[in-house]
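Next up: the structures, one after another.
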Structure 1
Amino acid sequence: MFRQEAIESRKRRWRGRVILLPGISPWIIGAATAFFIVIALAFIIWGNYTRRVNVGGEVTTWPRAVNIFSGVQGVVVKQFVEEGQPIHKGQPIYAIDVSKSTSQGNASLAQRQDIENQIKRINDIIEGLQESKRATLASLQKQRDQYAAAYKHSNAIVDEAREGVALMKNGMEQYRGYLKRGILTKAAVLNQEYLFYQQQNNMLSLVGQNQQNQLQLTNTESQIQTQAADFNNRIYQMEMQRFDLNKQLTNNDLSGEVVIRALSDGKVDSLSVTPGQMVNSGDSLLQILPENIKTYYLVMWVPNQAIPYLKTGDRVNVRYEAFPSQKFGQFGSTIEYISRTPASPQEMATYQGAPRVGQGPSIPYYRVLVKPDVRVITYGEQSMPLDNGMKAEATLFLEKRHIYQWILSPFYDMQHSAMGPIKNDQ
């Protein structure tokens, strides 16, 4: 009984009774198959599907947060504000030392002192020129007044001399008449004529003196104008030198210590550097949140193949990276604005959530502004508002087609590839 044949025979023996179950009727299987095919065909023919695309973006405000960068390389020596502090336009934020030192000390400070000494000397020279101008013009004005008085006096004397000469001429004519009538002698008439011509010569001398006084008055007035113009030119030259020195002083200050100021009102959100830290040109220094936020937006970057199917007013589903959709779900939003020109790399670089364009052919992206329905998200008893720069992802709903059209879309591509040249009717 322990033979190998017996053992193999017992292994192949049935251990129980064999019961054969009856199979499913072929009619039932055929009916179920036909029903499934009808349902599938109806779904393919009358069913439809809306194509979706997921795009990235971030939360932003209007006006946007202000990022302040360093325009110089140096060491931060002073900090004038703290985080969370309100700040006003023009208020200093940081002082950055960009000076250079030598073995003799700070070169910028020494150069500044030299320039200030030169400016002080020029100010003294300008003050001296102005004082000389006042004294010279006062002296010339005094001479002018004296010549004017002399001219006035000599002019009066000349007028009186003219009247005297006219009287003597009249008397001389009368003497000549008396001579003709024999009343006077010729000697008396000659004496009268001699006195007349002598008086006339005296009057000519007075006229010459009067003209000389007038000429001196004119020359004095000309000297006043000339001296004033000369002093003004010299003062102007000194002021131009002072202006150049002030420019050098400003440039020296730029090479000494630069003060970073706020360009808008708001609140300091984050300070990136502290005193004693070295910064390079282009390093971020701080962010300023706007004082009056008008509204919140989601800035989305949509590729060009999705732009034709979007319009303002369309609804989108938004998911925030800070609020996982598994716990908080999705949030409804509305498209407010769609740009009609592709965004430049410089514009996209100002947003943290913008896609980074690498090497090779790049995809044109368009900026789409989406207005969220909810600005404050509630979790339990805690309210969490949307913050500037928060990363988000949106689902955009594009074209809507029947299912069979989506299934046959590869054949449409084959048809287009096999089609010949198109001739449009004129």
Structure 2
Amino acid sequence: MGGGCAGLATAQRLQRELQSELRAGRAEVTVVEAAPYLTYRPLLAEVAAGTIDPRHVVVPLRQALPDCRVLTGRVARIDHDRRLAWLTPKDGVESELAYDELVLAAGSTLRGGPVPGLAEHGLRFETVGEAVALGQHVRDQLDLASTTRDPELRDAALTFVFAGAGFGGVGALAELEDMARRSLRGYPNIGPADLRWVLVEPGERILPEAEPSLAAQALSHLRERNVDVRLHTALDSARDQVMAFSDGTRLAARTLVWTAGERPAPVLGATDLPTGEDGRIRCLDTLQVLGPDGQALPGAWAAGDCAAVPLGADFCRRDAQHALSQGALLAENLLAAAAGRPPSRYRPDPRHAAASLGLRLAAGHTRKGLSGRRAWLLQRARTLRGLPSTEGRVRVLADWVLGGGRDN
């Protein structure tokens, strides 16, 4: 259930290990996903900035899983005691789907939040279409500011507010700020100082999913670029395109990008499987669903954003790298369980982490710390390696190479 990073990684590994059984009809792997493709979200910021062709971050599921059964639709509910799920296609009648083993990889979605004016003026950043629209919206604001004679309208057009300072929000702001700054060559009446970028975060630091040292590096880089980063600050209202913050300040802005807060897919509430207070499926570190008795629930597994996988004293953060690694291990554990072997525990690959901050710039976390161009190259290598499509990796690499000679 779910064809995102975790679901696709699981299905691809099963497809490779069970290829002869699948082709002979002795086994079946079914993937249920609302869209017939995976969107590789770590590259959406570069899609918005025009660095990468939107088609290159989309992986068609049927092309990636030729030996699996791909069903386009949503799971309405699950009765795990009876090993039954009910599938609702986009157009059609709900049908019953029986299974032996269930893999929950439904992912997460952005939490809207009770902010007045958000529904009317907020821009989301979850799909390729939304990323493309966001990039075009920023370009449209530069055009508007260049032609209008109304100073208040000009200021509002050149003010860009991002609510939420996770990897998605920070990456999107950094890439778009970089793109807008480069675009000013075509707008002689707009200078870099006229652009106002505001990042608000209710928490005590940006990138709460990352190591504190990486978050501190990223914060320093953003402030060096005159990004107005406001910590311990929430967006209270966006009515009439006037942003009211919890620190008492207000400013007019025609751009509000909402990347604050994630919640597990709502369908998890329509199952008989146990969830935690945050709505995620509670798991053992073997990725088996944790039953009410504290033991593994037979036939139920979970990975990715919808799964609370223990890691030390906390749980794994929501990101594509964890989802891909968990998906690959989950497939191995499924096969091990079928063969009567004990499943392996999830231990994240201790590869270095990095956050992109625009063209040729990133903040990285290593034993000795890393920033600038070297961290940017590290971040790109990790991101490219995670894209679950060989063709996609080649095309993205070509986009990077062809666009790598641009001057800031």
Structure 3
Amino acid sequence: MTEVMDERAVAARRAVEAVWHIESGRLVGGLARVTGDLGLAEDLAQEALVAALEQWPVSGIPPNPGGWLMTTAKRRGIDAHRRTVTFERKAAVLAREAVADEPGVDTDSRVDSLDDHVGDDLLRLVLTACHPVLSLESRVALTLRCLGGLSTDEIARAFLVPEPTMAQRIVRAKKTLTDKGVRFELPTADELSDRLGPVLEVVYLIFNEGYAATSGEDWVRPALCHEAMRLGRVLAALVPDEPEAHGLLSLMELQASRLPARLGADGRPVLLPDQDRRRWDRLLVRRGLESLARAEGSGRPLGPYAVQAAIAACHARALRPEDTDWHLVAELYDVLRTIWPSPVVEVNRAVAVGFSRGPDAGLVVVDQVVASGRLASYPHLHAVRGDLLERAGRHTEAADAFERAASLTRSDVERSIFTGRARAARTAT
């Protein structure tokens, strides 16, 4: 009998975790709409989560778990507000939307009014979590917490910081939103494009930290990539007419398709030219190309994420490295540098130029970046320069560049790669 109860408790806990991951954004967004306070909404949602963890193992999983969480959160809000006269108005709003949780009540009907707002609620939530008044680190943490449903511990582990540090970051972010008087509302149509930029930046930063970790022992963290893609799909559905949302989703899907081939059987990283492309996830490739087609079919000028997706598509369409259309890649980088000028773009353009017109031409591009001094501490600048120098037969200089890259990176795996290439270049001299 005890074993049966234990199994039931484990099943209930798994259900709570799964429902929370799916429903947390909708839950927090709906609560924030009716309370006007993101911090309060997140607290109420967390209280509902705790209640589910306590009750579901005993009472069983309800027919509509998401509706149960919403009703429970609203009740907690009503109880809290009733204890404070100042909040009587908000309590009345919550009370009108809450329905008694009695046997026989159609749980789906409880959240009909919420469902009418669900798209707008999620969009309000992501725009608030990524509000420009917050630092980039705070935007990332708050987005993963409120929209992604990740615990503070999960976010801290993903970004290799102590849990108390991440907790303080989230608390400060909520306080900043309150102190700055940020309202939980939708921007006008004219303002949406400007507000969308910081959101796309946050989602792609999350993806990049999973695709190529900037520090620590792991080179890839697939869970972060998958979470970013999930957020990207939510975003693309919320703003279907915004080509950059589809462009970002395409870029992430095409890059994530390579994840199965980025590590060898021995666990060591495998760089793009050496990957077995038969291991690439063809479903993600197809999805990425479809997302790119939606961006291109919008009839509006493509932004930097869509252009980067077009570059990734050149690699995805090539069954072998030698089939890559490097001339097209270089042309796309020329477009990208026009609409999104950046020294990092120039570094990547140097790679494309090096393959399309030869390593000496690529070195001209990368040496201009070096001369500017803008990326002196960027390890990939020196790694790209080392690769071009090695292909040009200048092995000693290449070794020096790789050693410089190794000294700058915070990633243990990258350091191992750069050190190995430096050693190989010195051997070739």
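Read-outs throughout are calculated quantities, based only on the coordinates presented, and are distinct from any laboratory measurement. A quick note: this is a predicted structure, and the numbers were derived from the prediction, not measured. Cβ atoms are built from the backbone, for glycine too; each structure is taken alone.
A few remarks follow.
- Each of the structures 1, 2, 3 was assessed by mean count of other Cβ atoms within 10 Å over residues 300-307; the largest value belongs to 2.
- At a computed 9.0 (distance in nm of label points 7 Å out along Cα→Cβ at positions 156 and 284), which of 1, 2, 3: 1
- Rg/Rh (Cα atoms, Kirkwood Rh) from the coordinates reads 1.03; which among 1, 2, 3: 3
- The greatest value of relative contact order in percent (Cα under 8 Å, 6 or more apart) among structures 1, 2, 3 is that of 1.
- Value -23000, calculated as helix-only ellipticity at 222 nm (-39500 (n - 2.57) for each DSSP H run of 4 or more, over all residues; to 500), assigned to which of 1, 2, 3: 3
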